[in-house]
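These are the structures, in structure tokens.
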Structure 1
Amino acid sequence: MKRDLLSILDLSTAELHGIVDSAIHLKALRIAGTDHSLPRKCALGMIFEKASTRTRTSFEVGMFELGGHALFMNPDDMQLGRGEEVRDTARVLSRYLSLIMIRSYRHETAVELAKYADIPVINGLSDKEHPCQILADIMTMKETFGTTEGLRVAYVGDSNNVCNSLLLAAPMAGYSMAVASPDGFQPKEEILNEADCVNARYEICTSPEKAVSGADVIYTDTWTSMGSENEHDARLRSFAGFTVDDALMQNAADGVKVMHCLPAHRGEEISAAVMDGPASIVWDQAENRLHAQKALLTMLLGIK
């Protein structure tokens, strides 16, 4: 039976840890210059409603290094852009491809694509979740701390798709979370209900200082996601005081590390001193998107 990854909760705890361990292994192979090829030629279709740097590059390079092929697919260049129904596109692409990755504005689009596709569908980002990002994040935390069990992760900023997946993955990886967002930008009730159902340990607060108190990891993201550009000035006012800077980091645990899924806006959600400073593991985090994507691809294809 085919597998999809639309939500981080589509993975079991064992599968999540298996992907992370596989990603670490594939990273070591790459450093050693050892190939890990797919046993047969595979093709990945990549549908991008939203622009991308890390998602596109990591999946495209990942498929190339595994011996497969990736196709960039802009909806404006497809019949999707002319009104073809998602279900029809799903059925046709299933005849050509081995997998589909979609980066969509609406989570429902990815769900519908997966419903009608006969091949695995990966959520490369939607308005609800960003599971691929969180696989790389958990890999990065494990590399940095040796384990993710018992870590305190503070998320400061807009409770967006990244925050949602990070929160839902917490019980599988063993960390607890504190989310600090201004009123109106906190996690939605739907996500908190899902988090409660999986017994996630978390607290929601409006004080960044409280959230980062004793934190091992401080995580932030842009305050203005794609599709919200017209809200930029208003968001700057709403998020005043939520910048991850040296002053805020003084409230965290000794040895605290800082993560950002990128793109970053220095001087807004994070200061340049922190972003480029010794506590930042942002670049390891970005690199690990490649290794995590490769591990995910091989898992969905049933390849050891």
Structure 2
Amino acid sequence: MATRSNRVPVLFRPASRLTKHVLLIVFGLFMLYPLLWMVSSSIKPEGLIFREPGLVPHDVTGANYSGGWHALKHSFGYYLWNSAVITVLAVVGNLVACSLAAYAFARLEFPLKKLWFTVMLLSIMLPHHVTVVPQYIMFSKIGWINTIWPIVVPKFLATDAFFIFLMVQFIRTLPRELDEAAAIDGAGHWRTFVQVILPLCVPALATTAIFTFIWTWNDFFTQNLYLTNSDNLTAPVALRQFLDASSDSSWGPMFAMSIISLGPIFGFFLAGQKYLVRGMATTGFK
């Protein structure tokens, strides 16, 4: 008895693929439009940015980049360096602390393990702004306001539960026979973690590093809260200095410096994109 096939006829397959590609290109251009507009505005004279809002500039200038670089108290490279220091320390802190905590939850046995793991997962649902006031009071009492320590130190204490959960899921996919083989070889928990588990967790570690880099580099709220001295400002907070509610805002230099600030994010993301996809695909996010 003949059955009707639901497959697309061979004749229509190229047309179907072409339609999909066209839709993806259109959607991609739609998503990229704000970035393209900012790039276009960064090379326009400041007086034409909102007068001629199109993507193609009729008059091109590099004054926004040269002027924006030296517009503030320090050169913009100074603020980029401040952001780089904080971001690198945050990445290192999350990689070290979250991987250790994840190994403990995934491989070790200790009292109330399931309870503490549940509490850790519940902390993901807690909005960050709920803890801002008590944290600010605590850091103020120990004299850490206007320093990088309130931003960096919590990373070394495994406070980002999302990354702990991500690494726990990844470590659970690794066969326990590896741990048993290491134990037969005389390895303890520390040696097993460093020499066996950690090298296999490169995709999860790369995912943690990429997200930590992006979130910390773009973080305006926390850095603006704790870093009030103009000598300690980071790139996101420094960009805010180009806007003034009581006088004229420097839109052109701000757009130009925003483009420069996006450079490290794109570079870091493109360098670790392969590991990011592998990490997300093997940690339960399928």
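Where a number appears in this text, it was derived from the coordinates with a stated rule and is not lab data. For clarity, every value in this text was computed on a predicted model and none was experimentally measured. Cβ atoms are built from the backbone, for glycine too; each structure is taken alone.
Tabulated data
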read-out	value
Source structure (of 1, 2) for helix-only ellipticity at 222 nm (-39500 (n - 2.57) for each DSSP H run of 4 or more, over all residues; to 500), computed value -19500	2
Top of 1, 2 by FRET efficiency 1/(1 + (r/R0)^6) of positions 93 and 117 (r between Cβ atoms, R0 = 25 Å, to 0.05), largest first	1
Label whose coordinates, when distance in nm of label points 7 Å out along Cα→Cβ at positions 69 and 237 is calculated, return 5.3 (choices 1, 2)	1
Parent structure of the calculated result 0.98, given that Cα Rg over 2.2 N^0.38 Å is the read-out and 1, 2 the choices	1
Structure from which 20 was derived, relative contact order in percent (Cα under 8 Å, 6 or more apart), options 1, 2	1
Computed 0.00 for FRET efficiency 1/(1 + (r/R0)^6) of positions 181 and 221 (r between Cβ atoms, R0 = 25 Å, to 0.05) - originating structure among 1, 2	2
Comparison of 1, 2 - label where FRET efficiency 1/(1 + (r/R0)^6) of positions 109 and 141 (r between Cβ atoms, R0 = 30 Å, to 0.05) is highest	1
